[in-house]
Structure P
Amino acid sequence: MRGPQRVGVVGIGRMGANIAKRLHDVGYTIAALYDVRRESAADTAAETGGEVATSLARVTELSDVVITVVTDDAAMYRVFATEGDSLLNGARGKIFVNCATVMPKVHVDVEKFAQAQGADSLEACMASSIPQAREGTLYLMIGGRREAFEQIKPLLEKMSVSLRYVGKAGRAAQVKALVNMVMNINTAGLAEGLGLGDALGLDLDMLREVFSQTGANSRVLETDGADMQNRDHDVYFSAAHASKDSGIALALAAGVDLELPLARATFEQYERMRALGLGDLDKSGVSELTFKSRHGRAAANS
């Protein structure tokens with residue numbers, strides 16, 4: 001597959017929309033956009049061009065490469081259904097690039113479905129967020145056939161600042177699950193540190209500065225520390241997604257008979273956020289459970 005490719009995007013949320021805009025900016029033809037909320041696709045099409053497709057099969061028909069950014073395992077199986085309207089209809093020669101964080105088995109199954117139709121499927125797991133999608137500076141972990149990866153590597157490079165081929169289908173999803181598991185543990189730990197500091201009457205600006213100069217430093221401190229202190233939880237990566245991703249890691253651990261107590265405790269914190277109606281906050285909102293003056297007291301008593 002040489003030269004500019006016609007790109008379809010399925011799942012026009014914030015990540016999907018910004019990926020489409022980025023690829024349009026660097027010269028790719030956005031041929032089709034599809035979302036169950038048609039207005040989301042239409043809003044993005046106003047900037048990128050491309051048909052607002054009314055069926056998944058139409059996306060495949062119009063595109064050489066289809067990028068999917070859907071919500072969960074069920075959504076992946078829906079868009080790659082083996083009967084009815086599906087991206088697999090007329091898929092011979094096409095390449096699917098699937099960016100959702102889902103169970104590794106889903107990527108393995110989708111690759112099998114695609115290859116049965118003469119197509120290829122890659123997982124492109126993202127360890128970044130919305131601004132990086134728009135700027136083309138995602139960290140991408142790729143799984144699937146190496147030959148398919150090499151075919152569309154130039155496109156993936158326009159989406160990313162760092163591109164790593166991990167291995168066969170399912171492997172990149174395993175790595176992504178571990179990345180998010182550790183990130184979520186760090187986030188929950190930072191929230192507890194700042195929450196305790198607040199309860200002790202410490203200056204939190206000072207505390208964050210000390211953290212940054214000592215073994216308490218982390219990337220999460222840089223991205224989430226001030227937001228936790230200031231209760232600024234505009235969503236980049238939601239608590240609901242953090243719960244889902246920690247759950248994926250725990251399921252993988254169960255499959256190899258391994259107990260992960262910190263991952264489980266973190267999962268339970270994000271599940272508590274969902275139970276309190278806070279699941280749509282950014283993951284930094286876990287601090288709402290650890291500051292006594294916030295939801296923490298109610299959460300402790302529930």
Structure Q
Amino acid sequence: MNRRSARPLLLAGGLVIAMAATILAGCGGSTSSVPTAAQTARFDQKLHEMLPVSVRNRGVLRVGTDASYAPMSAFGPDGLTIIGMEPDLGVQIGRILGVRLEFGNASFTTLLGRVAGGDLDLAISAITDTPERARSVDFVNYFKTGTSIVVQRGNPAGVTELNDLCDKAVAVEKGTVQEDLLKRAQTNCDSKRILVKTYPTNSDALVRLRTGRAVAVLLDFPPAVFLVNDPRTRSQYQLASTQQYEPGPYGIAVAKDQPGLRDAVRGALEQLLRNGVYTDVLARWHVQDSAVHQITINSSR
């Protein structure tokens with residue numbers, strides 16, 4: 001992920017409030033509802049007092065996300081509300097901290113720079129915690145997964161592994177760990193290089209695959225599984241294989257000069273992990289296989 005200068009948060013239709021809404025999530029017709037154990041997510045005064053005074057005064061944590069990555073974060077059927085596992089988890093974090101998490105759509109490549117610069121309080125956007133990224137922000141680790149290869153339904157190019165991508169066009173979202181993975185994979189291609197094409201969002205990359213301008217898209221395993229099982233897209237895409245490349249932790253990004261906020265978020269997640277709400281939220285979005293058993297800080301180091 002690139003570090004860019006801070007700029008105003010771009011929102012579709014104004015500020016989008018993270019909510020455990022009764023809105024169709026587009027996955028098997030299920031709805032995004034409050035987890036069954038949600039009543040055990042209780043306000044914690046000590047964690048609340050760890051928040052910056054400015055956050056406590058306004059009662060809001062400003063959260064940036066790239067809403068093109070279902071089931072993690074994506075726009076709902078109304079085209080305005082951001083739904084997914086991460087916004088639902090944000091609702092529960094907010095219950096414990098006594099503030100509201102407001103998710104706004106933003107370019108993935110700008111998220112870390114805007115957190116570091118104070119334009120955003122947090123970034124929660126399927127961000128893999130890497131040593132390079134952890135030099136600019138701190139990460140509260142809450143999830144772990146790897147990279148998958150998605151191809152057109154029927155797999156016309158016969159792609160089953162990374163080496164099959166040599167001399168072929170591959171689409172990927174700019175600034176992601178998948179872009180870095182493809183750079184490293186070039187060493188196995190001899191003179192036939194992978195033709196890597198980067199795009200602003202994952203949705204843009206998928207358009208290239210769907211229209212035959214790329215033979216594959218690389219993305220994280222949970223969004224890949226969602227894509228090939230969602231009734232709206234499963235006729236167009238399939239997994240090249242079930243292999244996950246380079247599994248790593250997702251992290252909630254927090255500015256390095258906000259240790260109180262970082263530790264409050266960690267404390268809230270630890271409570272959600274202990275009381276079962278964390279498990280309920282992940283199961284609701286069918287990503288429980290990527291659950292962690294411990295909430296950590298900067299675990300890529």
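Only the coordinates and a few stated rules stand behind these numbers; no lab work does. Since this is a predicted model, take the numbers as computed values, not measurements. Cβ atoms are built from the backbone, for glycine too; each structure is taken alone.
Before moving on, here are some points about what is shown:
- For relative contact order in percent (Cα under 8 Å, 6 or more apart) computed as 13, the structure of P, Q it came from: P
- Value 18.0, calculated as mean count of other Cβ atoms within 10 Å over residues 177-184, assigned to which of P, Q: Q
- Here mean count of other Cβ atoms within 10 Å over residues 65-72 was derived from just one of the structures P, Q, and that gives 25.5; the source is Q.
- At a computed -8000 (helix-only ellipticity at 222 nm (-39500 (n - 2.57) for each DSSP H run of 4 or more, over all residues; to 500)), which of P, Q: Q
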